[in-house]
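S.K.: Listed after this line are the structures, all set down as structure tokens.
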Structure 1
Amino acid sequence: MYEGAVQDLIDELGRLPGVGPKSAQRIAFHILAADRDDVQRLVDALTEVKARVRFCTICGNVAEEELCRICQDPRRSAAVICVVEEAKDVVAIERTREFRGRYHVLGGAINPMDNIGPDDLSIKELLGRLADGQVQEIILAMDPNVEGEATAIYLARLLTPMGISVTRLASGLPVGGDLEYADEVTLGRAFEGRRQMA
């Protein structure tokens, strides 16, 4: 529709999750109309995040050092690990101020339609964290959708024979929704009402 650099920008913005063609066009024209300094701050922020941010070597959460701030915090309980799909889910749970354990980020969910199986997730790393016998409970906090349920069932079957308590977040989260969109009260109640998985 447009030529050259403008269309290239629209195409790149359109590749972002949740940004459709019309939104990409609106953002592109917003950038074109913005001050050069504002655009430079955006460019600098993008460059900086790619240069400095990595994933925690223990849990897979975002970090600017080898370990994330949660894994570095000695006040967090090492006896409970909350397993989530993505690092953004850690932020959603932290907003509730209900959980004082540690996390493990899988990097997605089992989804055969997208050719994502258990080997594509950080399940081996999770099992490695259980080797020292410190962990007493695993909380499965996957999104309440088909992929999240499949992942939770797979992990429950894998972990239950190890003698570790495996729980799942309770209802209160909408089916088909994402953790990052749940409000603090709903997510907090889901944590309080989590249930044992057999």
Structure 2
Amino acid sequence: MAAYEGIIADLIEELGRLPGVGPKSAQRIAFHILAADPADVRRLAHVLTEVKAKVRFCEICGNVSEDAQCRICRDPRRDPAMLCVVEEAKDVVAIERTREFRGRYHVLGGAINPIDGVGPDDLRIRELMTRLADGAIQEVIIATDPNVEGEATATYLARMLRPMGLTISRLASGLPVGGDLEYADEITLGRAFEGRRSIDV
């Protein structure tokens, strides 16, 4: 990759800091911005500034919101007895797309990861325990990611919540639809066996 100087190099470097954007992608995006209509670039800059100025986190669940409470927490049609615990706000969006869950959410703000220095006190676990204290919530679904950090977080939460007499469940994980068994890793395949169900014919 050719070396760039000045503001172009700064732009490529800043774009490269974004998650999932490598050096080549950063360079492509930078040159796309250079070639774009100035009005489009101004609109992008305006939206980025507005997002930082207006978007905050819901005071109840921790989801992103432009108001003190997000639309899900304000919705009286949601089941107040069911709570789904997720790592990040983007996970709320993923679950909402399924239209399978009608309860409310609690966003932890990450997962336990000792290597990166993230412990239970760095997550919104204290806020979760406060929400559970009044007894209105009867079922907690732990929907952390199916990786080492997500599993550690789920185990920690389950241990904390078990004495409260709640129904605690973990999202099932297993083989993706359309996947081949030969490409599945051992953990995924093992989970698929654990979560197997009978076939009614």
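S.K.: Supply the structure label, taken from 1, 2, corresponding to Rg and Dmax of the Cα atoms in Å, for residues 130-177 alone with the calculated value 11.8, 36.
M.R.: Of the options listed, only 1 reproduces it.
S.K.: Rank structures 1, 2 by volume of the Cα convex hull per residue in Å³ and report only the one at the top, that is, the highest.
M.R.: 2
S.K.: When relative contact order in percent (Cα under 8 Å, 6 or more apart) is calculated for each of the structures 1, 2, which structure yields the highest value?
M.R.: Largest value of relative contact order in percent (Cα under 8 Å, 6 or more apart): 1.
S.K.: Here's something else I'd like to know. Kindly point out which one of 1, 2 the value 0.50 was derived from, the read-out being FRET efficiency 1/(1 + (r/R0)^6) of positions 18 and 138 (r between Cβ atoms, R0 = 30 Å, to 0.05).
M.R.: 1
S.K.: Compare FRET efficiency 1/(1 + (r/R0)^6) of positions 106 and 186 (r between Cβ atoms, R0 = 30 Å, to 0.05) across structures 1, 2 and report the one with the greatest value.
M.R.: Once FRET efficiency 1/(1 + (r/R0)^6) of positions 106 and 186 (r between Cβ atoms, R0 = 30 Å, to 0.05) is tallied for 1, 2, the winner is 1.
FYI, it's all coordinate maths here, none of it is from the lab. On a predicted model such as this, the values are computed, not experimentally measured, just so you know. Cβ atoms are built from the backbone, for glycine too; each structure is taken alone.
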